[in-house]
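Derivation of every value follows stated rules applied to the coordinates shown; laboratory data play no part. The shown structure was predicted, so the numbers you read here are calculated from the model rather than taken from an experiment. Cβ atoms are built from the backbone, for glycine too; each structure is taken alone.
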Structure P
Amino acid sequence: MDKSRRLIFVLLLALLTLGIDQASKIWATAHLANQPPQTYAGVFTLTYSRNYGGWGSLGANWSPWARSAFFLVLPSLFLLGLVVHTITNARVNRWELAGAGMLVAGGAGNLIDRARFGYVQDFLYLGYGPIGTNIFNVADMAILVGIGLLLAGPYLKGKSSE
C-alpha cells in the first residue's frame with residue numbers, strides 16, 4: 001500500500017472514530033450531566049464526570065502550565081510522530097495502520113476536550129462491587145484498542161503491508 005493510501009486509511013478511520021467519540025460526549029453532556037448515575041445489569045454505569053487530569057485523574061492537581069505541557073503538548077507531538085512513522089514505514093501492516101488510526105482518534109478526542117474545556121468528559125464505568133474501572137469515554141476505548149492493535153499487529157495473520 002502506498003503512502004497516500006496509508007494516510008487516507010488512517011485518517012478516515014481516525015475521523016470516523018473521532019466523530020463517534022465527539023457525538024457520544026455531546027450526548028453524555030446533554031443527558032447525563034447533573035443527573036444521578038444510571039446502572040444497567042449491575043455492572044455498566046453511565047455517569048458524567050469531568051477529568052482534569054489523565055488516567056485515574058493523574059495530574060488533576062498540577063498547575064495549569066504543567067497540565068497543558070503534559071496533557072496537550074506531549075500527546076500532540078506523540079500523535080504527530082505516530083502518524084508520520086505509520087505512513088512512511090512500508091513494513092507497517094494493516095493491523096498496525098488500524099491501531100495507529102484508533103490511537104490517533106482517541107488521543108485527538110481527548111485533546112479536543114482539553115483544549116476546549118480544560119478537562120476530558122468521561123461517562124462510562126464498568127464494575128461490580130469494589131472492583132471496577134475508572135470512569136472513561138469512547139476516546140479512551142479507542143486508545144486501548146489502538147495500543148492493542150499496534151502491539152499485536154506484527155503477530156497477526158495478514159502481516160503484509162499491501
Structure Q
Amino acid sequence: MATKARPTTIKKIVAENRKARYNYEIVDTYEAGLVLTGTEVKSLREGKANIAESYASDEDGELWLINSYLPEYLQANRFNHETRRRRKLLLSKREIHRLRVAINREGMTLVPLKIYFNDSGRAKLELALAKGKKLHDKRETEKERDWNRQKGRLLRERG
C-alpha cells in the first residue's frame with residue numbers, strides 16, 4: 001500500500017531582518033503579500049534586498065511597508081522602480097483590523113522579519129507584531145543565549 005508523501009514547503013529567503021528578534025519581543029507573526037512591479041520581482045530574485053531598517057505602517061485602513069530597499073534591476077534601464085518606495089501589504093480585513101487595534105491601544109510596532117518566495121513563486125513578507133525591548137531585557141536575552149551555548153559545550157564534553 002502506497003502512502004502519499006506530504007508536499008514540502010520550500011521557502012527561498014530573499015532578505016532577513018536578524019536584528020528584529022534582538023531589539024523586539026515578538027508577540028505574533030503574520031504572512032503578508034506584497035504589491036510589487038515587475039522589475040522589483042526580478043530584483044528580489046537576485047537576492048540583494050534589505051529590510052533591516054524598514055517597518056510597517058497603518059494609513060487609511062491599509063498597511064504599507066516603508067523604507068525597505070530593493071536595488072534597481074540593471075537590465076530594466078528606463079522602466080526601473082524607485083529603490084526605497086512605499087509598498088502596499090496584502091492582508092485580510094480582519095487581520096488588518098486586529099493589527100491596527102494592537103498598534104493603537106497597546107503601543108506595539110509592526111516589524112518585517114523576512115521576505116521570501118513561497119511554493120507558487122509569490123513574494124511574501126513575514127510580519128511580526130512586536131514590543132520594543134528595554135536595555136535590561138536585551139542583556140537578559142544575551143545572558144540566556146550565552147548560558148545555552150555554554151551548557152551545550154558542557155554536555156558535549158561529558159558525552
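Percent of Cα pairs over 22 Å apart, for residues 41-112 alone was computed and gave 33; which structure, P, Q, did it come from? Label of the originating structure: Q. A value of 19.1, 63 for Rg and Dmax of the Cα atoms in Å, calculated from one of P, Q, originates in structure Q. Upon calculation of mean count of other Cβ atoms within 10 Å over residues 97-104 from the atomic coordinates, which of the structures P, Q produces 24.8? Clearly, the read-out refers to P.
For helix-only ellipticity at 222 nm (-39500 (n - 2.57) for each DSSP H run of 4 or more, over all residues; to 500), the calculated result is -18500, so let me know which of P, Q that is. Matching structure: P.
A value of 1.00 for FRET efficiency 1/(1 + (r/R0)^6) of positions 65 and 129 (r between Cβ atoms, R0 = 41 Å, to 0.05), calculated from one of P, Q, originates in structure Q.
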